[in-house]
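Trainee: I've put the structures underneath this note.
Please treat every number below as a calculation from the coordinates, not as lab data. Worth saying up front: this structure is predicted, and the values here are computed from it rather than measured. Cβ atoms are built from the backbone, for glycine too; each structure is taken alone.
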Structure I
Amino acid sequence: MNSPKSLEVGRFLISDNDPVFIVAELGINHNGDILIAKELISAAAAAGANAVKFQKRTPELCVPIDQRLKERETPWGLMTYMEYRYRMEFDRSQYLELINFARELKLEFFATPWDEESLKFLIDIGVPCIKIASASLTDLNLISESAACGLPVIISTGMSTMENIVSAVKILERNKFIIAHSTSTYPCPVEELNLSMITVLKKEFNCLVGYSGHESGVSTTVAAVVLGAKYIERHLTLDRAMWGTDHAASLEPQGFTRLVRDIRIFEQAIGNGVKQIYPSEIPYLEKLRRIK
């Protein structure tokens, strides 16, 4: 049960020998405002991300009937949950506008579908891969439909058992896929990150492994790269104090910039494992070593 050890997402190759693929998860942090979405895309590009990711829902398929008429306070006033969910969605023309905006900034653009209609929508607008959210890992029909489209598939594994992961991976056996370790708590306490699962997943499934983090700070995400994650996904927000469910577990632009910087520094520092005397060491060797 394994996937080929490389796959392409647009113009980027993800493999054990290529730079880590870093995704700014914008999700619903745009609050349904295309101008905020563009600010987020610009921030992702400035930080050095490789891609941005959104979330796509068909409200009448995703919102349980008993939740639809429940009212909630929003920045736009009191509205039903169904009204809120529609308020957060972009239409086709807006998605195409955002895709073109991202491409101008040299970013790949894709999204997480929460239902089959959203999956069809994303395939139709030409995304380069499909991302399955942790919440959908047991939605085997959605995973099957995603596999059938032939695109690379990334699955997140929060709120899941190894049995859940095995069931999903069996469907993806003929696809190129990545398993992203994750813990679905927002924000996640460090003692529940369980980063050792990255090495467990690599050994168990012999495939590319990634990490989708929801913790505060960046050091533990860099540690995920040290452990072998080749796909990194972190939420990006303009301001962690903004209204919305995901902002508190997101990085602000300066934090995301620091994350990218630290990952790229590690990639330079890891080296090739071949012991050698570097030219910069020669003056110190000649000065300090009595017996050469």
Structure II
Amino acid sequence: MASKEYIIFCDESDKRGLYFSNFYGGLIVGSTDYERITRKLEAKKHELNLFKEVKWERVTDIYLPKYKGLVDCFFDEVAAGNVRVRIMFTHNARKAVGLTSEHLDSEFVILYYEFIKHAFGLSFIEPEPKGTRLRLYFDQFPDNREKRVAFEGYLLGLSQNAKLKTANVQLHQEDITEVRSHDHVLMQCLDIVLGSMSFRLNDKHKEKPEGQKRRGKRTIAKEKLYKFINRRIRQIYPGFNIGASTGGSGSRYWTDPYRHWMFVPSNHEFRHELRKK
């Protein structure tokens, strides 16, 4: 049995957005911290009378103070380094070229693999004599069985990666699991953070109901929650830029409490007409 164990929760948001697409979010937590943090967040939900699953799409002006309270509690753990959050997305203006139909058909699988492999800095885990075990919990697997098998195959291939082998990282098929966000408050908090980033990067805060001159109350509430989340992140990184990869390299990919990664295809062309003005 491995001497250390980490759980990675993963979620995805907008597949296609006005300016940014392919939003993937994840958080990593040590198994020794998982139960304590879960109890703390569940207790906070109970205190705030949030008895249903919380998610970005349910943010309203009435529930805004409650969601702020839960997010604040969550970011206390992030700031302390007990939970580490990673967000990845692509820029529509940086269009990949030279892709085959197979690449396009497997885009979800390939990008998720890249996200897990690189965003968390797993290769910088301090090697343990008995190894470090990973558990990967996903909110959604590909709905096509063939793609699901391919997805698991990609992820299992991580255990054969040279750098992860050196770090003695262990990943087994039974540790790659589809779970219900309803049952995991950490995944619910991740959904809120991920949703807020897609919301702001794709200018959804500017949207107005058809035929109306003013924004709706829900849109205004979501913008306020995004700003609250942004302030908490800036307490960790004063120069945080929502639309760019977080600076730093090396072991920071593993140790940083919060990081953004704008994934740029190695072979791409820049389309000026798709850039954010």
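Trainee: For Rg/Rh (Cα atoms, Kirkwood Rh), for residues 108-171 alone, which of the structures I, II scores highest?
Mentor: Checked I, II; max of Rg/Rh (Cα atoms, Kirkwood Rh), for residues 108-171 alone sits with II.
Trainee: Could you tell me which structure in I, II was used to calculate relative contact order in percent (Cα under 8 Å, 6 or more apart) as 32?
Mentor: Going through each structure in turn, the value belongs to II.
Trainee: Additional query: Which of the displayed structures (I, II) returns the greatest value of Rg/Rh (Cα atoms, Kirkwood Rh), for residues 20-147 alone on calculation?
Mentor: Largest calculated value belongs to II.
Trainee: Also, I was wondering about something else. Which of I, II yields 2.4 for distance in nm of label points 7 Å out along Cα→Cβ at positions 52 and 188, as computed?
Mentor: It traces back to I.
Trainee: From which structure (I, II) was mean count of other Cβ atoms within 10 Å over residues 124-131 calculated, if the value obtained is 19.4?
Mentor: Checking each candidate, the match is I.
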